[in-house]
Structure formats: structure tokens, C-alpha cells
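What follows is a set of structures for review.
Read-outs: derived from the displayed coordinates by stated rules, not from any lab. What you are looking at is a predicted structure, and each value in this text was computed from that prediction instead of being measured. Cβ atoms are built from the backbone, for glycine too; each structure is taken alone.
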Structure 1
């Protein structure tokens, strides 16, 4: 079902277009406006999936309606129709943000095809926004502790810049959440955040993973493949567990950061890349440098800004908020009723030691959701946490 705003000052044409729209989608809801002012009032008070708008109208014309829609509802596709149009008018409509322009009398097949395409585009935009909201909620910094306040302040200052950031902290403490927050609040947020777990990739494959390879570079290279640096062009590259990267790969990463270019494995030519690099580690890189396992020059390239993420045992006051957050996510993901935690349950969780940090807490909450009733108390915590 789509909500469509039909804007046409001639009643006979409006009736014909309304019948076409209703026959095209039996469940469509078609609202009508006789002039541009009525259309602007309707757009200001409601939301629509499509606007089908004439150009020449009294009070306010279609171009003013288009301007209002693009400004106030930029994701709503607008199809302009006119019996007085020419190429210049069509080009002007498209430049202003119209989805398409159709001359009167409209060809029925073209009109229907345009309407379907416009509605499809609107659905794709809504689905993309929904997915972005899900990702954003997954990577939300939850808590009101002083330690988290310091991190938030750092993110606010660092995110708008292109400075490289090294995020340190124990496993499961939420380093990737900080990386996502930096990216989402940066000018690169509309471009991808590409993640690489350096600890999960064998040392002999890490260079191909980061820089790509050319066809025939090695036995299984049956076609050219873009590496993570190239995939992150104009966006952000997050190198998780950077302390586990081999020295040879570290040298290649250092060169990429110095020269803003990469050379795929087996290729002769370099490729320019514009990438912001964020890195994370659970290791003490100063000790790693002293032991000869991490390059000092790479460390200084990566650590323009250093953000330390505390373990959960250092911010136990955030546990009730984290539990509520995970409860909400599990409720949405699994389609079940939200469960409640008693004050005694929160206190019992705060009394525990959390060597696995936030990741461990999330697993415990999921276990409690599966095994316990609607209300979770201290006895449940003793049994299952």
C-alpha cells in the first residue's frame, strides 16, 4: 500500500489520474489537491510515498510544490506532469530533484512504469534507513559513567576531523562501538566503514585482504579483487586487533598511510586511496614495540589520538542501562515480549566480575532471556550468570 498525493487543478484530468492510480494498486491511498497551496499544506501535515504533480496551477505552481517537497521531504519521489512543457522545463524539474517528468497527455505504459519505479525507489530508501537505524542502535554507547563521558567527549572532538585514532582496551569492552561512533559522526558517514579483524586472517593472506590482488597473482587468484583499503575509499577503514598483524603487513600499511596509495598483490601500478584509518588493540603496543613485534613508526602514524576504553569492571554503574539496552535489542530481534529485571537482579549483576566485559554481559542477558520467566530476579542471576 502506498500513500500518493495527486496534485492537478483540472478536475477531469485529476479523476482520470486517480482512477489509474487506484487501478494500479488496489490498496493505494490517493489524496488529492486542486492547487499548489493545497499540495504544500498536505505535504506539511502528512507523509506520502509519491507525489504526482502538475506544473501550471493557481495560487502556487508545481515548481513551488517540488521545492517544498525536496526541502521538507527529500526522500519522497516527485513525478512532474505538464501539458505546457518543453525540454528546458523537464531539465529544470530534474535538476530541482524531481524523480521524472512526463508530458500530457501521458502515455499510460510510461506513466505506470514511472510510478512503479518511483515507489520502488522510495521503498529502497526506507529499507536502507531502517537498516541504518538497526546498525546504529547496535553500535550505541550505552551508559552514564564518568569513564564513558570522557570517551563521548573525545569522540565529539575527534569525529569531525580526519585524524587517525588508536582505540585500546580489553577484549569485549566495546572498542568497535567507539570506532562506529567516530565514523557515524564524521563527514565520511555516508561512505562505508570497512572492518578488518587482523587477528582472524592468516599472515599469508592479510596483504591480499588489505590491498587486493591481480588475476594470476597466486594459484587461487582467478580474477582481480579489491582489497579493504580500496573498498573503504572516501570512507573509513577499521583495523581491529592491529597488534596481531605481521611485521611485513605492518610495513605495507605504513607505506599506504604515508603515500595514500596501495599496490595490489601481483600488480605493477599503485592505486590512490583516500581512507581514514581507525585501529584497535587489546595489547600494550609499547611492550610489543619493545619486544620487536610492532613497528614504532606505524604506532606513531596510527596514534594521533589515543582513546582507552575501560573494562566493564571499571564502569559497573552502567550495567543496569546496558542490561536494558540488550533486553530491548533481544526483544526486537526475536519478536518476544520484553522481560523485566528486579532491582536485586541488577545488584547481583553489578556484584559479579566481568572478565569478558560487555560481550560477556550481552551473552548473559541473552541466556537469561531464553531460560527465565517474564521477571528476572537475583535467584536467576545466581543460576545462569
Structure 2
């Protein structure tokens, strides 16, 4: 078995010279992700979730014709530099939640586009609100031989638990069994998710949901598979035949922009015991429910009950978000080390200190061994790492 670093939720800003994901950087293209961003970050596998747009599939076909991509036996697309592209489509259902369908080949991509053509307003743009239900997409995924994964499941913005339901089984019935993986999202971790009994059977994914190059791999996964292809990924997420997610690496949930409840009137992130339904200061109910507050509201037990074999979740912070790390320091680090993941996970602390300084090396050592001190995020405002100190 081999090990692969994977970020399976990345958006592109443009393809064929036209906009795809409106909120994503226009410089973010399929080519750039594969040949610049993935190597810089240290990723072996990237999931680009915009292939519902014909612009994106045309871009993939162009790279295939140029020899910069090739279709892989077992599914997926391999770049000439060894980075595997897993094609996916993030779709907003009529319930208002985001679902990702990963697809093995061009044929399944084309069939998905045919399905969406009469159900979305603008085929060129990504993450369109589609005239279909979550159950419709589950059934479609079976026909396409894809992999289905609800995205950022706990967020108040389009998350299946955060926005729609307390339990998947309540709204999906037996069809919930077709779902093998859940994406935790930036404001939640394994500890929070495993306070809900029905999540025990799911594989958890920690992905970046990046809309820009700098945010790629702010969350990522370490996968154990025999090879890099789509069918191996399916086995991995199904925890089958010795394949599995070895570890989740994610931002501390405190950093997430929806971690705690936020009062729109006071513009205040709450710190009171969860769940908070009204602002403790002004008593307004015009709030953005926090992910942590929502989990406390719907959980089955106060403490997590991890299933046997649940991978560890390691708190990680992108280099750019560490105090004192500016463009010049980043440039020195990227010149001195193979990738950002290598710096965060494997590089000797003494070597990091010699390149980036003792303060940065201390932060990375603390991050590897515990939890950094963080100012909590909420209401669309990201948390931030505080200078000095850490919790173990």
C-alpha cells in the first residue's frame, strides 16, 4: 500500500478564458492547480469540483489532447507530473444544501452535464442551485458509478446538518446508506462530529474548499491506497480491502468562520455556553448559528464516541496564517523545502528555525504537539492564531 496526500474540494475561477466559480480567483485554473499549486503544497491528489460546467470539461479534454493529462485505468486523470485529478461537481439541491459527486471519467461527466442542463439556470457556472433533491442526486450517483459526499456538513451555509436536518436518516431513510463519506468543513473536527451517533459509520474528509491558490491544502487527508485512481479512492472511502483514510489534517475548528454563534446586530461572536439562540448582550435573535452551537444542539452525547479505526485529526494552520509569516518568509521556506506539507509535517524543527526563524519553528513544533492559542471565529469572520503560547 502507498500513502497519498489529498485535498478533494477545490474550486477553479476560470476555464476556457471564462468565469466558472464567481467567488474564486480568476487565476485559479485546472492547469495551475495541477502543475503549480499541488506541487507547492505537497498534494498527490486534487479534487476539482466544478466539472458540471462544460467549460471545465473542455479544459480537461484540452489537457488530455496536449498530453498534460491522461485517463487512468481505474478512473481519474493523471497529470504528467504525477498529480491525480479527481473530477467532481458540487451541486446545490432544492433543499438548499451542497452535495459533491465525484466522477470516474469523461463519459460520466458528460452524462452528469446532460442531467443538469434542464435543471440549472447557467451551465457555465459552478455550484448552481439545481432543480433536484438530495435523493435525486443519490440515485443519479448510482447510475453514474460515482462517489457522493455531502459538503461542509455542519456549516449554517448549505451544510446538511447545519442547515437542513438533525439526522440524515430522518430525511433520506435507507438511501442514506449510499453515502460513505462526509466532509467536515472548516469549523468542525472529528471530536465534534463523533458526538452524533449516526456519523460513526461514515468516513470523514477534511478538505480546503479553496477558492484561491493560497487556501489549497489548508485542510487535507492522508490516504492509504494501492495506487492513485478513482476506484482505489472508492475503496478507501468505503474502508475496504485495507484501504482507508490514515489521518485528517485540518484547521482548528476555532479558526473556522462559522465556529461560534454571531450576533448580526452587535457584530459579536459569542463566548457563552453553547447553544446560543439569542444574543446575550442585546437579546436579538438575528444571529448566525455557530457550528459548535449546532453540534451541541443536535448531538447524542456530550463526549465523542469514536468508532474503532477512526483516524486521528491533527490541527494544522497554513503557513500564511501563522503570526509573523509574511511573503518574504514564505518565499524562503518554499525555496528551502519540497512543499508546505513537508514543512508542517516532516521538516526538522532546527532546519525550519534556520530558514524561517525560531518563533516560526516554535509555532510549528507547538502545532505538531498540541493546540495553538486561537481567537475564535464566527459569523463569517475567521479566527486567528495569537502570538505566543499554546495549549497541550
Structure from which 3.2 was derived, distance in nm of label points 7 Å out along Cα→Cβ at positions 12 and 196, options 1, 2: 2
With distance in nm of label points 7 Å out along Cα→Cβ at positions 36 and 316 derived as 2.2, matching label from 1, 2: 2
Structure from which -14500 was derived, helix-only ellipticity at 222 nm (-39500 (n - 2.57) for each DSSP H run of 4 or more, over all residues; to 500), options 1, 2: 1
Identity of the structure behind 24 (criterion: percent of Cα pairs over 28 Å apart, for residues 52-251 alone, calculated), options 1, 2: 2
Source structure (of 1, 2) for Rg and Dmax of the Cα atoms in Å, computed value 20.4, 61: 2
